[in-house]
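Scrolling down, you'll hit the structures one after another.
Nothing in this text is a laboratory measurement; each read-out follows from the coordinates by a stated rule. A quick note: this is a predicted structure, and the numbers were derived from the prediction, not measured. Cβ atoms are built from the backbone, for glycine too; each structure is taken alone.
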Structure I
Amino acid sequence: MSGLVASQFPDQQGKSVGDVRQLLASSAIPVPEELLGEEEIDAARIDVYQIGVLAYRIAFNQALPLQQETVEWVDPEKDPFEGKLTEWIRQAIEMLPDERQANAGQQLEELTQILYADAQQDDDSSSVYGALNKSLSQANIMVDWGATTPIEQDFIKQRMSYQSVHDGRQVTVRIWSGLQPQEGQAGRNRHLLRFIDRCHTLRSNTLQVPQLYDFGFSMMGLFTVQEYIEDGQTLAAWLDQQDVSLPPRLQVAESILRAVNQLHDLGLAHGDLKPENILVRLQGEQNQIILLDMLDLDSNGRLPFSPEYSPSSNVSSKARDRYATYLIIDELFSRCGGQTKKIREEIKLALGDNLQEVPKSLEPLRYTLENASLPEEPETPKINFSWGDLMCSETGEDLESDQGNYYLSVRKTPSEFRMYITGSRKKLALFTNYAEDKLRSV
């Protein structure tokens with residue numbers, strides 16, 4: 001039935017099945033696209049969503065609870081699949097269509113791989129373990145990169161950090177003593193392999209992150225050696241300054257957007273964006289930012305994130321980046337008053353009244369920032385039309401624009417001149433008589 005949402009009837013009113021969807025619904029599964037007011041609907045991803053909801057019911061013998069008119073993942077009371085279907089179903093029921101599987105065919109392919117995972121587990125585990133072994137290093141970390149500062153120990157993450165010198169440059173060395181490739185630890189090994197792939201991508205591209213000099217697995221555990229940036233201050237400290245004017249704030253906001261977009265274009269996500277993980281530096285006369293802690297892991301090899309800059313719903317790392325970016329930029333302009341009205345309005349629109357909506361893209365915010373310094377357009381005076389038999393209410397009504405635009409068309413006949421002004425919902429027709437040189441009807 002969801003495939004009908006995209007269908008169109010050849011009627012003059014241009015109505016679609018979507019207009020009478022409630023009458024045609026074949027189940028009580030709420031669709032996020034309706035809640036979000038989507039205009040362009042991908043019916044295939046609606047199928048994916050509904051399949052995910054049904055699969056949860058079939059797999060766990062319980063229904064997903066409704067949260068704010070849509071369903072939200074909760075851990076099942078009993079899971080006979082021991083977590084194997086969790087990520088597959090969670091992706092299918094993402095609020096944002098782009099975060100789901102593309103279609104039911106992709107869902108089926110992924111499910112087949114999951115169902116046959118046991119038969120292929122040994123081969124797959126060996127493949128991942130073998131790939132990690134390619135990153136084994138003969139480096140003697142504490143000798144090759146001797147500590148020049150006291151060693152900081154994070155017992156929760158099982159991580160040591162200190163500064164050292166690499167080819168005459170200050171570097172930061174991190175060692176996760178509890179993270180090594182281990183046979184039989186397929187899940188953790190996959191997390192580590194994704195981290196190693198992340199390191200390769202960062203080292204082979206020029207991004208707004210500290211340069212990565214070396215990484216791999218030593219006898220002491222997983223390690224990274226990154227550039228240590230001495231100048232600059234965290235965005236949290238920079239925001240505490242009371243005298244920062246609007247132009248530097250705009251520079252920093254644009255730099256943050258540029259850095260995040262660069263990561264996403266490469267298929268990467270930061271995953272833990274917050275003011276403490278953003279370094280502000282003055283390069284010439286421009287304020288630029290560096291993203292910190294791109295390479296961090298918890299004791300299980302997973303990427304950490306900060307709840308205060310994450311939506312309450314479970315989302316992907318990229319979606320979490322977009323949400324955090326909007327929140328951070330809102331903080332940037334919170335002290336600027338009416339000068340940044342357009343920016344604050346765009347942020348409020350994207351995050352919703354409850355500040356929990358996840359923006360689908362950073363592009364609207366980028367566009368708003370670019371045009372924030374333009375002067376406000378002067379208010380256009382209204383033109384009032386009064387006519388005896390004009391079809392409207394007694395008190396009159398506005399001819400609503402189509403996103404700020406009206407469309408003008410003109411036709412001539414031998415006896416009269418016709419002008420049509422079209423808005424979003426209605427059209428105003430003005431007819432004049434050549435002979436009398438006046439309006440004949442409206």
Structure II
Amino acid sequence: MTSLAERVRRMNAPSGTVGRLRELGMTRRGLLTGFAVLHVVYALSIVHVIVSGGTEGDLPLYRLWAQQAIHGYWPVFDFPWVYPAGALAPIMLSIAAGPYLFQALWLILMAAGNFAAIAALTGGFRRIADYPAAWYWLLIQVLLAPVSMLRLEGAAAPLAIAGLVLLARRPAVAGALIAAATWIKVWPIAIAAAAVTVLRTRWRVVAGGLALTAGVVAAVAVGGGIRNLFSFATIQSDRALQLEAPIATPWVWGAVLRVPGAAIRQNYELATREVSGPGVYAAGEFVTLLMPVVFLGIVALLWMARSRAARERRLTPALEQRLVLRGSFALAATLIVFNKVGSPQYMLWIAPIVAVGVMVDPRGWRRIAIAVAVASVLTSLVFPILYMPLVDAQPVPAFVLLLRNLIVVALFVESVVWLWRAAAARVPVPVGVGAPATAVVPASD
């Protein structure tokens with residue numbers, strides 16, 4: 001009788017089932033099939049919502065804003081808004097065929113964005129060696145579903161990926177793409193800060209970003225909303241600690257352990273859950289002040305690492321690329337760890353950087369990629385699967401949330417340590433990592 005180990009070995013052999021799937025996955029046809037299956041399956045899972053003209057996730061709110069805009073009452077132009085002005089683009093595109101088809105058009109936009117992301121990661125599907133990075137991005141979409149398909153991050157992340165990929169070859173275009181992503185959701189400012197700090201072509205990146213930003217500012221000014229241009233930065237400044245934020249962990253467990261005064265409560269105005277208890281307000285104020293300090297500190301550390309490499313005449317394009325990616329990750333993680341707001345889509349702030357890291361340096365980013373994937377699974381367990389038990393302060397979902405937050409904090413610490421070591425001593429660059437980081441190899445069909 002064939003042993004279990006022997007069956008597994010045969011399955012993983014090149015001629016086995018897993019081996020054949022792995023081989024198929026490293027072809028253009030296999031990758032595009034995986035992309036199509038992912039989006040078709042998701043569309044079918046909510047076909048009842050699409051057919052009935054409904055919406056899910058945050059889309060009911062997005063559609064409401066779009067309908068208000070159609071009737072002359074625009075976010076940013078007419079009232080302060082929680083998002084940057086560029087977020088209007090995907091929202092208004094989704095209502096182009098009317099409110100009934102909002103969900104359908106939104107999914108088409110998300111699919112188009114993911115297609116652009118995997119195309120960027122693989123050099124237009126020509127670089128077979130980079131297919132694992134594209135598969136990783138598709139995996140993240142699965143692990144974070146349905147959130148990955150129902151938030152504005154789905155529009156910003158592909159732009160950020162394309163911008164990161166193009167930084168070395170087309171810095172001005174990359175700057176424009178990163179700026180476009182930042183004007184949808186603020187987090188890509190982390191990529192912009194890292195790129196401007198490290199790259200010798202920083203002024204081209206700045207020029208591209210400023211050109212895009214000038215267009216956004218001009219459009220807002222023409223619409224009469226210049227006073228609300230940066231309202232997204234202050235409109236929620238007085239909110240309490242959100243349930244899923246790392247800083248809220250002590251009060252979450254206070255509620256679980258029935259500590260007097262600690263509780264999880266509903267904020268009806270913002271339609272979210274927050275923690276309450278002794279010290280909550282002070283903790284929120286503390287992380288709000290600490291975030292920019294840590295952010296600037298990491299920028300300084302990144303500059304020190306770059307300057308040391310330049311003095312020692314080893315600042316190659318490959319090392320620049322590594323520093324930008326590590327710095328982007330550390331800065332994006334800062335925006336999560338030191339944030340009094342916590343949402344499941346925040347994993348889509350660091351996952352795009354990891355996908356590009358897997359493209360550039362698969363071995364160096366492998367452990368980080370696995371950790372982010374695990375954190376994504378835990379995030380989806382917290383929301384939506386275990387969210388209501390978590391709101392009820394049950395220990396199991398609180399423990400899952402604790403694990404997720406510990407992973408994110410650990411990744412933040414590790415990224416800062418990496419930059420510290422880069423600033424203090426030489427960081428070796430593996431052969432073959434850099435621009436052009438991966439050879440262009442025709443992909444088979």
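General observations
- When distance in nm of label points 7 Å out along Cα→Cβ at positions 96 and 400 is computed for each of I, II, the largest belongs to: II
- Relative contact order in percent (Cα under 8 Å, 6 or more apart) derived as 8 - corresponding label from I, II: I
- Structures I, II, by distance in nm of label points 7 Å out along Cα→Cβ at positions 208 and 320: label with the highest value: I
- Which of I, II yields -20500 [helix-only ellipticity at 222 nm (-39500 (n - 2.57) for each DSSP H run of 4 or more, over all residues; to 500), calculated]: II
- When distance in nm of label points 7 Å out along Cα→Cβ at positions 152 and 296 is computed across structures I, II, the figure 2.6 traces back to II.
- Sorting I, II by mean projected area of the Cα convex hull in nm², for residues 216-271 alone from high to low puts I first, with the largest value.
- Structure responsible for 34, 23, 14, with semi-axes √(5λ) of the Cα gyration tensor in Å, for residues 184-367 alone calculated and labels I, II on offer: II
- Origin of the derived value 32, 28, 26 (semi-axes √(5λ) of the Cα gyration tensor in Å; candidates I, II): II
- At a computed 2.0 (distance in nm of label points 7 Å out along Cα→Cβ at positions 64 and 344), which of I, II: II
- Identity of the structure behind 0.30 (criterion: FRET efficiency 1/(1 + (r/R0)^6) of positions 56 and 360 (r between Cβ atoms, R0 = 30 Å, to 0.05), calculated), options I, II: II
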